[in-house]
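As structure tokens, here come the structures.
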Structure I
């Protein structure tokens, strides 16, 4: 069972939840007045915020959070990311196939619905970090105008359902370096068979412990580290190489992945 969580405090989440109920045959749950069920997917609304929850109301194998994204620019944006508080070294469990599927579906729906939104991965940030199942946020940004936009809500609703019901197979990876919106890791996830879960950006204090924690907190393990080489400090490059060598994981620059035949 996959769980879609939507906070009633979040206008974008309310928008996305409404579109889910319009587009899919969710039925009332016999066990919870706040839940609706469609096949193996449960949609549940909660009164509080999602980022601080430490336990789930029902047993599920994975959580996808419908959410708003806020930024000072207010630029129309559709984003996907895994939660984690990097400064505390507390990371949620990541599912690269879920992230990749949601991202690709957002691009497809953005184009189909003729939206003008940017679509991107974001670096790992905020909670919740203490759930024992993978957590993925799929978001509408970046201002109230977009949060209430029904077409944007539909795009995210369809992306969430694609990720919940038909996740793609991919090679699992962690992204390193670059800015918060991770353009090079986004390109890798969209144009190759690699799925990027956690992204540890250049501005983070990356050390071997944090990187190894991200590996442990990726369901199914990882096959490679995806390096935004120019968006990393020399120390971050060295840390990545040491961890990759010690654990037998391939470390590859983002530009190497689409054309390389030696990453299998």
Structure II
């Protein structure tokens, strides 16, 4: 692994792995035994979200001191630091609270405004995905090699808010079999893994997409940012209410197939 000054070293990666293991264990213990309440924006939150966020932020301050943190349940201002972290401690709280065993811990480290490393953990499936900029993607320590002869999936992942596009073209056939996983990070990662050929996200926040963004890029998938490109973020920006609608595809052709549907989000 590259050991440039912008990269995490092996000791840090080991400490991060231990941190994520402890978060996963707590989330699995709380799953099915916890109630949710509504945040101001109407989304759900549990005490496990809050504990996970605080524990991750505290852990990062020790593992990577002097690097800022932006998190869903904490500070949402883009840090001044050259290197900072974007944290979604429990992506898929609605699933988690409803007893649906599909959610993720989604974390990315940004350097100079772009994701340099990302970590996506799916506790119930015992899967850990690591992406390093310019070096590739690993699942459970096994490097993922994208085949040049991808078998085309017929599925497209939509978020719950993007299904409204179907109502705008009731007489047209959508170009894929629709899947709603209820977890933005995993919707997008399904494209990277070839489980779906595309995904449309209507109102994702930066913490929803940060980890999956690098996974997609490292596996040569395509992203069409419909309004705002998060690669142009600047220090001090408040991302509390900023959405990054997008289309993700295995190929440019997949993006074209979904483009007219994705554009309906903008109307």
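Just so it is clear, none of the values below were taken in a lab; they were calculated from the coordinates. Quantities reported herein were computed from a predicted structural model and do not represent experimental measurements. Cβ atoms are built from the backbone, for glycine too; each structure is taken alone.
A few points about this structure:
- Label whose coordinates, when log10 I(q)/I(0) by the Debye sum over Cα atoms at q = 0.18, 0.25, 0.26 Å⁻¹, for residues 135-222 alone is calculated, return -0.97, -1.30, -1.32 (choices I, II): I
- When relative contact order in percent (Cα under 8 Å, 6 or more apart) is calculated for each of I, II, the greatest value falls to I.
- Value 19.6, calculated as mean count of other Cβ atoms within 10 Å over residues 7-14, assigned to which of I, II: I
- Parent structure of the calculated result 0.70, given that FRET efficiency 1/(1 + (r/R0)^6) of positions 143 and 167 (r between Cβ atoms, R0 = 35 Å, to 0.05) is the read-out and I, II the choices: I
- Taking mean count of other Cβ atoms within 10 Å over residues 47-54 as the criterion, the top-ranked structure out of I, II is II, with the highest value.
- Test item: mean count of other Cβ atoms within 10 Å over residues 79-86 calculated as 26.2, pick one of I, II: I
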